[in-house]
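There are structures below to look over.
No value in this document is a laboratory result; all are computed from the given coordinates. All figures in this text were calculated on a predicted structure; none of them were measured in a lab. Cβ atoms are built from the backbone, for glycine too; each structure is taken alone.
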Structure 1
């Protein structure tokens, strides 16, 4: 086989291939031999059809199949021998028909990773928020903890609802043109944020505990958050199913002890502040990594293969569907991804790929690697979060071929931390511009992202 490679662009090469007739003839012979085993034609016993007859009936199909296999094999061989670093299957542009006694020739465009030489990646200017937890945040955390420890008691000594009650209802009726039929749901008469409809909490205050088939009319404001029912009139019929009174614990030392976090109320506030500071520190560190990655990509607008961008766009779209609570379409994961939406998502997809390639190159240049101890620690932490044995999780990842991808993503995150350490950092109260999260890199590693953490190519095993 003769192969000639020409550069088309920094991320494209053209491959010219000539395969001698001897090789083509052997492949054709094997194909007809395999075909003949299962073919039964009129006048011939199964497996006894002469090759000339097979060529006459199936020649066009066999030639196409052999040509396809020769192209694929030639591509993978050339990719390895010439170290092309291809990132997608070849795009055949010129292919001669298979003719007896003549070599088979074809030309194909191959998208490649291209040379990645990161520039100016040390001393990147980034902002980092100061760690500041206001007392109001501690108050909110304390209030949330009280809600967790709130008990619901049967109503005693009264026959109407009151503030602090949880009212279970069945509701039917209409809101404008929308039909409503909720056989069972609860309304917290104290919780304004989760009020099902504006004015509903007030309407349910002071009603008999055994209310049945009661009418309720509400006018939805024109500026209501749900656009679909703005300005509509709600005409409902409800029945009270159950009412419970909330017993909220007092804010005292006994409550602190009940939480198991501290022995005194002051100690509980201190413990909650520490938790908030730890979470906020993690957020600030993540923002710094996102910021340094944004600046790195901004300074290194390297050319990238179109197929990598399209793949990144499709992954972004699938993540977007998951964020919106949409079920994945297994038959067509990109269902609904219109051309206009693709076009809008391409710039971010391109920068996502650039970020991954640049981080890989920096890791190689700075000899940054993931140690066995670091990988083991990640396995242990993930196993603990999933409440399974670390050995079982590792075996699962090895069985599914995820270990290498998890290691890759850990390495990417390690490079980001290195870049933050090397950056010129300005502490600020508020970031002037947010970083762009790049899943599989700046968000750390999660099991669901294991296959997203690197730039895929034809040699991937998934």
Structure 2
């Protein structure tokens, strides 16, 4: 017996006593929750236990221990919701779970171990994700009750047919785990009484309502909108142009529909609720296959034909312009390279010129020093004074000799140095470092 807040009680038929099994925070092998909603036997030794808010348990009955299956809406192989409303074993042995997150089929390994779940939801065409009860028809299809009507699902083909008030269904708000069957009917309990469905009825297929793009308006950013046409399902769109696309589900129902869109076939659908228009902007240059799908009053999804949008790039985003930019960058890099090479060559020539000048000056100095080596100290002294601009009389006074002596020394200097005038003596004194050029 499963109880709403007291776990599971097992009756020992021989002793007539109950064994109470509950959740324990310290024991990971205990029930995941004491709020039990449904039980289903799984062979002689195991029991499936569904809970209201803590997922599903597969428990060993003898030595009581449970393996927990928690909900994870982001994992397609896990439970989609922690509330398990009903469990059902089909004629082929498959175990099905009705949860607040859609329909789940338990998948097993070859050794019987549970490996995960396969899930079907509203996105796959079910009337609602909040399923309440499951019953199997004679053809193997499953009837699923919700609070907004019934879904009939064929596991073999994946077909789904939904029944709502507009389909002629007399009641639509059903109760959790309130279903049964006999030789003639499938029964579902609702807040307005019991619904009986004859067994063996044909699985009547129904095409989903068509979805059509009704109008398209275009405008440059901040500009006035203009209505356009799209022959053969293709439209050329300048870059950064804003498109306003309107669409409708053609089932002639006054009920609100749900819509979703995508701009490429391999992208997931983006839900936009009941709004019947979409503003597209900011698409990068390229080709897109825009589609919109709508969920009609019967819970079925129909989708529009693809609208090919060719977003045309501006001139500065074209391949030819990018190639020109790359070429310009290459030419600029080459120009910088050759310019630097020219600068380096000029610097090299300047360094070489300065080096040669320095070597020449050094050679001249060494030559001048060699020339001075033939002079006596007195002659060098007189040469220095001449180079410094002293007159013959001033030199005689400074050295305390006669003018004739100074003139004789100067004549000897010119003779030994093979210099014919005073400026030549001055240049020699400067080259040899005897005096500075600026003295």
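Things to note:
- Identity of the structure behind 31.5 (criterion: Kirkwood radius over Cα pairs in Å, calculated), options 1, 2: 2
- Among 1, 2, structure where distance in nm of label points 7 Å out along Cα→Cβ at positions 46 and 270 as derived comes to 4.3: 2
- Structures 1, 2 were shown, and helix-only ellipticity at 222 nm (-39500 (n - 2.57) for each DSSP H run of 4 or more, over all residues; to 500) at -7500 was computed from 2.
- Taking distance in nm of label points 7 Å out along Cα→Cβ at positions 118 and 414 as the measure, the highest value among 1, 2 is held by 2.
- With relative contact order in percent (Cα under 8 Å, 6 or more apart) computed over the structures 1, 2, the top value is the one for 1, the highest of the group.
- Structure from which 12.9 was derived, mean count of other Cβ atoms within 10 Å over residues 70-77, options 1, 2: 2
- If volume of the Cα convex hull per residue in Å³, for residues 62-293 alone is computed and equals 325, the structure in 1, 2: 1
- Per distance in nm of label points 7 Å out along Cα→Cβ at positions 14 and 246, the highest-valued of structures 1, 2: 2
- Label whose coordinates, when FRET efficiency 1/(1 + (r/R0)^6) of positions 102 and 182 (r between Cβ atoms, R0 = 35 Å, to 0.05) is calculated, return 0.00 (choices 1, 2): 1
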